Structure P
Amino acid sequence: MDFNFSEEQKSLQQLAREILLKEVTPERLEAIESATEWFDRPLWSTLAQAGLIGLAIPEGLGGMGYGILEICLLLQEIGRAVAPVPALPTLVLGALPIAEFGTDEQKRAWLPSVTSGDTILTGALLDEESSDLTTPATQARQERNGWRLNGCKSHVPAAHLASRILVPATTTDGAGIFLVDPQAKGVTLIRHETSTGEPLFTLNLYDVALQAEDLLGDDSTCGGDAAAWIYDRALVALCATHVGVAQNALEITSAYVSQRIQFGVPIGTFQAVQHRAADGYVDVEAMRWVTWRAAWKLSQGLPATREAMVAKFWCAEGGSRIVNSAQHLHGGIGVDLDYPVHRYFLWSKALEISLGSASPQLARLGRDMARTGPQEFS
C-alpha cells in the first residue's frame, strides 16, 4: 500500500483543520459541555457549507463522492480538536450504509439533507441480548403493510439528534436493517451521561410499526452481513478519531514540558520525561500505521475485518498509555478543567471502550484465527 495521501486528500484534511482551529475555542467547548445537547451546531453548519459533511455521499446527491478514507481524515481532525459534533454517527453509522445498501428512493430521501447539514443519522449496532452482529436479538416481524420491531439496543450515539436510527434486526429470512424514527410510537430513549459529556442512549423498541420502505435496501436477508460491514468501518473510524486525540495530547504535552521550568531547566530535559514522551511518539506512529492500513483496505473494497480489530486493539492500548503519560507529565495542571489536556484524557478513554476495548478485540481476533486460520499478509 501507499501511505501517501493524494493532493485532494491533503487539501480536504487541511480545510478541516483550518475550520476546526478557528471554530473550536476553549470558551465554546465549555459552553457546549455545560449544555445538554452536546452539539456544536454552528460548527456543523460550517463543515456542511464547506462540503465536508458530504464527503462520502455520491456526487449526484450533492456530495463529494469520496469514501471511508476521506471520512477518517476528517475524523482525525475532529479528534485533534475534540469537537462535539456527531460526524461519526451521521457519516459512518448512517450515511455510508444508506449510500452502499439503500434503495434509490432511500438515498434521495436522506443523503442530500445529510450533505446540507440538516439531517443527522446514527446507528444502533450493539444489541442488549446478543453479541453476534449477524444474528441480533432484536426481532422484526413482517406484516401486510410493513414490519413490527421489538428489542433493545445499547450505547447509541446522537439518538437525541437523529432523524433516523439504523437498527439491525433478525427476520424470518435472516436479518435486515431498519430506518427507525426515534419519535415513533413504541420507541423509548433512555439517556446516559458519560464523562466526556456526550450522551449515549439505550434504545427500547416495543411493537414499533414501520413501513415497507423503512427496510434498508428492501432486503430482509443480508442485514447481518451489512451490520458487520458497518461495524468494521465504525471500528476504523473510531481509530482515526483516536489517532487525532492522541496526537494532539502528545503535542500539547511536548509544548508544556519544553516550557515548564523546574530546578532552573525545562522538565523536558529530564531523561525520564524524554523517555515517556518518546514512548508516546512510538505509540502514536503505531496507531497511525494500523489505522491507515485498515482504512486503505476498506477504501479498496478489500476484506479488512482483522485489520480493523488490530487497529482497535492498538489504538485502545496506545491511546491509553499516551493520555495517561500526558496527565502525569502535566502534574497538577493536568486535572485543571481550565486547561485543555483533561478533554483528551476523557475522549481517549471513551474511544478506548467504544465498540469493544483492547481485550475483547484481541479475543475476537483469536476466535477468528482459530476458526479460519492465519491469512497471508497483503
Structure Q
Amino acid sequence: MLNSTDVFVIGGGPAGLAAAIAARQQRFRVTVADGAEPPIDKPCGEGLMPDGRASIEKLGIQIPLAQARPFYGIRFLSSNLSAEALFREHSFGLAVRRTTLHKALIERADQVGVKLLWRTAVNGISSEEVLMATGSVRARWIIGADGANSRVRRWAGLNAARRPNLRYAFRRHYNVAPWTDRMEVYWGRRCQGYATAINGEQVCVALASHDRNIRLEDGLRELPELNARLRDAATVSSERGALTGNRTFKRIWRGNVALIGDASGTVDAITGEGLCLAFRQAVVLAECLRAGDLSRYEREHRQLSLRPLLMARLLLMLDGRPRLQQRTLHVFRKRPEIFRRMLELHTGDSSTLHLALDGLTLGWRVLTA
C-alpha cells in the first residue's frame, strides 16, 4: 500500500497525466488516481493546433502520423462562402482520436515512473492527505485535474467563479474519405459545425450551440455544405455530448492544492485550445511546485488563458449573426492577411497588439463592406 508521495494528481485525463509527467520531469514522486478504466474518451474536436502539438512534445510525447493526420490551416464556411488561412511554413496541427492521445499519455507517464491508480476513486482531501476507500496517502502537493465539475475544487473551497457563458456540444465520427487537409468551421444561424479528418478513412464532426434542444443531426440540417459531405456516410461512433464555454474562477489554488485543466477553468471549444492550454499549464505548474510558489502558478495560469479567452470572445461575436458572418468572410477573402495574422495569434505566433490593429481594420471593413 502506498503511504506517501510528493505530488498526488486526482484525475487521470489528459490534463492530469500531463501534470504528472511534467512533475516527474522535475524529479517529484508522483501518483495519479482515477475511478475510470483507461483509455478515457471525452467529446471534443480532436484537433491539436500547432502550439498544442509542440506542448506535448515538450512532455516527451510523439504521436506517430500513422495514428493521426496533419492539418495545415483553418477554413471558415458560411452559406456557400468560404475563407481560409494556413499556418506558418513547416507548421501543422494534428488530428488524433482522444483515446489514442490518452494511450500515448499513459505510456509516457508509465515510462517516466508515475504511479498510476486506475479504478481508484478519491473520497476527499485534507491538508496533508488524499482519502480513498483503500486508505489514505500523505501528499506534499495535491493537484485537482478532475474536470469541469471538479470535486477537488469544491473540497478546497475554490468554487467561486464568474458567471459562465455555456454552450452545448456534440461529437460523432463518420466513415468518409477526407476532402481537405484543413480544419473546417461551418457557421450556421444557430450553431457551428467542425470537421477534422483523423485518418485516411474517418472524419470527426462536432457541433456547438446555445440552443439546449439542438442535436448533431438537427445542426447538420442547418449546415448544408457539411451535411452534403456526410450524406450516406456510415457513423462509426455514438453521439456524445458535453457543455463548453468560457469559465474562469477567482482562485485556482489554496494551501497545497492547485487546479489544472477544466477543473481550473474552461475556454469555449470554438478555439480548439482546451488541450493545448492544459499541457502548457502542466509545464508551468511543475516549475512552480519545484519553486514552492503556487501564487506564481495562478499568475501564469491567467496569462496563459488570456489569448484563448480573447480569441473565443472574438469568434463568438459571429455566433447567431448570419449577416455578420457573411461580411466577415467577405473581408477575409479580400484581405487574407488579416485572417492569417489572426490565425498566427491563435497559435501563439503573433501578439495581442497585432490583434488589436487587425480588429480595428476588420471592424472598419465589415462596417463598409
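A short reminder: the numbers here are calculations on the coordinates, not readings from a lab. What you see is a predicted model, and the numbers here were worked out from it, not measured in a lab. Cβ atoms are built from the backbone, for glycine too; each structure is taken alone.
One table, with the values for the structure above:
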{"item": "Structure with the greatest value (metric FRET efficiency 1/(1 + (r/R0)^6) of positions 32 and 152 (r between Cβ atoms, R0 = 35 Å, to 0.05), set P, Q)", "result": "Q"}
{"item": "Mean count of other Cβ atoms within 10 Å over residues 136-143 derived as 21.9 - corresponding label from P, Q", "result": "Q"}
{"item": "Ranking P, Q by distance in nm of label points 7 Å out along Cα→Cβ at positions 8 and 344, the structure that comes out highest", "result": "Q"}
{"item": "Structure from which 2.3 was derived, distance in nm of label points 7 Å out along Cα→Cβ at positions 288 and 328, options P, Q", "result": "P"}
{"item": "Parent structure of the calculated result 0.95, given that FRET efficiency 1/(1 + (r/R0)^6) of positions 64 and 80 (r between Cβ atoms, R0 = 35 Å, to 0.05) is the read-out and P, Q the choices", "result": "P"}
{"item": "Origin of the value 26.4, where mean count of other Cβ atoms within 10 Å over residues 88-95 was derived from one of P, Q", "result": "P"}
{"item": "Identity of the structure behind 4.8 (criterion: distance in nm of label points 7 Å out along Cα→Cβ at positions 16 and 264, calculated), options P, Q", "result": "P"}
{"item": "Of the structures P, Q, the one that -11500 was derived from, the read-out being helix-only ellipticity at 222 nm (-39500 (n - 2.57) for each DSSP H run of 4 or more, over all residues; to 500)", "result": "Q"}
{"item": "Structure from which 15 was derived, relative contact order in percent (Cα under 8 Å, 6 or more apart), options P, Q", "result": "P"}
